Structure 1
Amino acid sequence: MSNVLKKVIGVDVGAKFLTVSFNDHCDKDQVQNIGNNQRSIVAFLKKFSTEDYCFVIEATGNYSSRLLHLSLSKGFESSLINCMSVKHFSRMKNIITKTDAEDAKLIKLYGEMFRPEVYVPKSIEIEHLDQEIKLLNDLEEEKRRYAVKLQALRYNPFLNANTEKHYEKRLKQLEKEITEVELRLPQLQDEEFKEVKDLIQSVCGIGEKTSLQLMIATSGFKNFDSAKSLVKYFGLAPRIYQSGKKSYSPRQMQNLQNSYQRNAVCLFLDCYET
């Protein structure tokens, strides 16, 4: 059955529970809460046919990944939608109620109206690289934080040597962990991955880490069928704003927005002084 004809199961995602909205075989609205764990999700999926239903899931990072991948592995067509898309859609529908059940219904309605593209899962190598890059970023951020704290601590005229030693020890440990992660990264890259990554690094200003993050964000550029779609994904596509006799380029719109912000600040200061 075509994706357009399938019934939509809208899913609002939480850390512990998933709120699902769907029409049953009698075409009656149903809303249920299921646990966000493998056992509960698998039991729920068994109630539906891949020929009759598809999933539209709110994108919430790791919290939505379990349902997404389990549904795909069972043969369902599943889509991810950005929470901001749902938010703007609710404004368009003039919906002011905010509950998990209402959000699930809204996601179902969004899926029925717009039929978002079916999610193309990342390869295991890309998934593992994504986790390693995030770990590397966290370790480097923690290292910077400890380095700043140690630098500030050394200005104290009554410096405790034991405290200083503890910070130094932690920084050395973080450097060791960062090195370990960096050594693991090449092991997760196959020949095709390395070939595309080398092409990216041939661009001036793009190094090892940036090229890896670009590969992870785009699944090795396999999720895009044109340069235009890639540019739009990264928010770099030129936009046109025209209404009546008014027409703004992106730079003019940014300057206009900055002007509005400055005027608002000045107005606030004038009111405060009076």
Structure 2
Amino acid sequence: MRRAAAAFAVFAATAVCFAFLLLPIVAVFARVPPGRLVDQLSSGVVTDALVISLKTSAIAQALILLFGTPTAYVLATRRFPGRSLAVTLVELPLVLPPAVAGIGLIAAFGRFGLLGGTLDAFGIRLGLTQTAVVLAVAYVASPLYVRQAIAAFEAVDQDVVAASRTLGAGPVRTFFRVVLPLARGGLAAGEALAFARGLGEFGATIMFAGSLQGVTQTLPLAIYQEFAVNFDVTLAMSALLVVVSAALLLALKFGLQWQPSRRTSRFLFAPSS
């Protein structure tokens, strides 16, 4: 009797958990017929927001890959005093409230920020521009890539790297011909997570870049604006982001299953040794 009661309690808790997690997603698609949702995507607000989201996210992800990959490689392969602190600082934006991240960007790069005077002297103003959107997206999304990239580089078999060096390959060639191919599964996972996080960024963006249609208004900001104006358009944009997020997650899952290195963790946030 006790075993049956315990099994029922576990089943009930699991059912409630799944219902709680899935019901809001199902409701996005159930509230309005699919055909009408697709029609709403032709709205000018949606089109402008989608273009800006894709453009700024693409630039932000390029910057994350360009600067985050060598940073992750150094943190993964070098042991130095303060390394744990450096990794913690990389992870810190993950736990910052989005509004705090936005205020920090204003305090650093705003007109009256720490670097504001220097930037202004060169005629550069970042606030309320698409550059501000890119910086906000890169700031909140980069830790997801860097943290996963650290784990991916740590999982590379160092004996293979040493063999490459022994055979005469230099450090640069070894990195591009050996290390990157072996770590590509983890790097792709981190990039997918960073892209999804950046595409859904709201708080830091609205604080630092504002919400100007056709200029800085991304899909999450457009959802917030249209919430009190046209709820169908809000649902359509929400459904679009759900589909994109689900596609990224599925691609990530399948990608992790096909990683060539057995030492690479399939967890999204693999531990760093």
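Taken together, the values in this text are just the output of simple stated rules run on the coordinates, not laboratory data. Bear in mind that the values here come from a model prediction, so they are computed numbers and not experimental data. Cβ atoms are built from the backbone, for glycine too; each structure is taken alone.
Per-structure values
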| quantity | calculated |
| --- | --- |
| Origin of the value 1.00, where FRET efficiency 1/(1 + (r/R0)^6) of positions 31 and 55 (r between Cβ atoms, R0 = 35 Å, to 0.05) was derived from one of 1, 2 | 1 |
| For helix-only ellipticity at 222 nm (-39500 (n - 2.57) for each DSSP H run of 4 or more, over all residues; to 500) computed as -18000, the structure of 1, 2 it came from | 1 |
| Mean projected area of the Cα convex hull in nm² from the coordinates reads 24.7; which among 1, 2 | 1 |
| Comparison of 1, 2 - label where relative contact order in percent (Cα under 8 Å, 6 or more apart) is highest | 2 |
| Among 1, 2, structure where percent of Cα pairs over 14 Å apart, for residues 87-126 alone as derived comes to 52 | 2 |
| Mean projected area of the Cα convex hull in nm², for residues 63-110 alone derived as 3.7 - corresponding label from 1, 2 | 1 |
